[in-house]
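Scrolling down, you'll hit the structures one after another.
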Structure I
């Protein structure tokens, strides 16, 4: 079962890389991005702007999930500590 999961993950990754490569090859025109308080703009290819925004979103989402698992692990640790304490008083 684990081998099937890894194979499926590999297939999905290869498909995502191929789609990203096709997107990057077909969108090579320039776009200028402006950040509100600044006067200057940043000119870069469309594919870099889109894939960069996607990458930043993935990293931000992963960070949020990771931080939420820290809170869950902490509450689990406190619950286990309390359970061990109750087991010792029961004996």
Structure II
């Protein structure tokens, strides 16, 4: 899926939720989840940018972004360990 398609789907779902009159908590929860995914992708981007000098590369996809977004720095470290020692 392209980034435009994913962003379009998210925007449409948010608009549907707003039009349906859902409570503010569910919209807030979805927004916080989306922000965490973005932060996770940024963590992985910096890891790949810095780690390229040392041969470290963790692909940026939905699963790795979710793990690094939800767990933060420990999640990024865990993904790096898995990528370095288990997968390679």
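FYI, it's all coordinate maths here, none of it is from the lab. Quick caveat: nothing in here was measured; it's all calculated off a predicted structure. Cβ atoms are built from the backbone, for glycine too; each structure is taken alone.
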- request: Name the one structure among I, II that distance in nm of label points 7 Å out along Cα→Cβ at positions 6 and 38 of 4.4 was derived from.
  value: I
- prompt: For which of the structures I, II does the calculation of distance in nm of label points 7 Å out along Cα→Cβ at positions 54 and 78 return 4.0?
  reply: I
- prompt: Who wins on distance in nm of label points 7 Å out along Cα→Cβ at positions 14 and 46 among I, II, i.e. which is largest?
  reply: I
field: At a computed -24500 (helix-only ellipticity at 222 nm (-39500 (n - 2.57) for each DSSP H run of 4 or more, over all residues; to 500)), which of I, II
entry: II
- prompt: From I, II, which structure was Rg/Rh (Cα atoms, Kirkwood Rh) = 1.09 calculated on?
  reply: II
task: Consider the structures I, II: one of them gives 16 for relative contact order in percent (Cα under 8 Å, 6 or more apart) as calculated from the coordinates. Say which.
output: I
